[in-house]
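For reference, the structures are reproduced in the following blocks.
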Structure I
Amino acid sequence: MRTKIHAIAGGIGFLTILIFWTSTVFSEIFGSPETIAVVKDAIAWGLLILIPSLAVTGASGMSLGISRGKGRTDALVLAKKKRMPIIAGNGLIVLIPCALFLAGKADAGVFDAAFFAVQGLELIAGGVNLALMAMNIRGGLIVAGRIPR
């Protein structure tokens with residue numbers, strides 16, 4: 001059951017970040033300032049889904065690692081463990097503050113250099129997290145025997 005919870009929560013987290021990222025790119029390229037403001041506001045509210053899903057993913061992942069042997073040393077598990085602090089730190093230190101800052105600026109209709117600089121930082125950090133999370137998903141599927149090594 002913990003494995004399913006971990007997979008579902010991780011999938012929700014990954015898809016939520018992917019939706020945030022693609023919505024941002026499309027609204028910036030094709031949208032009006034009003035559309036950008038709506039997307040930024042939706043992303044800020046979407047944190048209410050993202051943060052708990054990632055917390056459950058992390059907690060269930062720790063639980064799975066402990067229940068299968070605290071000292072797992074296979075390379076895939078160790079790689080997942082190394083990526084997790086980067087993903088979490090990137091989210092807490094960069095992505096959440098960026099999302100809230102951008103939502104506030106967009107709601108005020110202020111699309112200045114600071115907005116676009118933070119927007120660029122958010123897109124880069126979000127892309128990094130998506131790549132790291134995709135590697136963790138792949139590693140988890142290999143560890144679980146769902147895909148071959």
Structure II
Amino acid sequence: MKTRIHAIAGGIGFLTILTFWTSTIYSEAFGTHETIIAVKNAIVWGLLILVPSMAIVGGSGMSLGKKRRGKLIEAKKKRMPIIALNGVLVLIPCAFFLASKANAGNFDTIFYTVQALELAAGALNLALMGMNIRSGLIMSGRIGR
């Protein structure tokens with residue numbers, strides 16, 4: 001059961017970040033300022049889904065990996081702090097900052113610089129989480145090495 005909870009929470013976290021990332025790209029490329037404002041506000045509200053799912057993934061992962069050994073589990077253990085720190089120190093503050101700037105109509109150089117940072121940090125988390133998902137699928141026997 002713990003494995004299933006871990007997988008579901010991880011999938012929710014990954015898909016939430018992917019949705020944030022692609023919505024941002026789409027709104028910036030094809031949307032109006034109103035679209036960008038809506039996306040930035042939706043991302044802040046979406047943190048109510050993302051943060052608990054990532055906490056569940058972290059807690060269940062620590063519990064599941066406590067007694068396991070091997071290259072795959074060790075790699076997952078090394079990636080998780082990077083994912084967590086990137087989220088807490090970069091992505092969450094960027095989300096609030098960008099929503100604030102967008103709501104004020106300040107689409108200036110600072111907005112787009114922070115936007116680029118957020119996109120890069122989001123891409124990094126998606127890549128690291130994707131590697132963790134792949135490692136988990138290998139460890140569970142769902143895919144081969």
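Bear in mind these aren't lab numbers, they're just calculated from the coordinates by the rules spelled out. As the structure is a prediction and not an experimental result, all values here were calculated from the model. Cβ atoms are built from the backbone, for glycine too; each structure is taken alone.
Table for the structure above
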read-out: Label whose coordinates, when distance in nm of label points 7 Å out along Cα→Cβ at positions 5 and 125 is calculated, return 2.2 (choices I, II); value: II
read-out: Source structure (of I, II) for distance in nm of label points 7 Å out along Cα→Cβ at positions 61 and 109, computed value 3.7; value: II
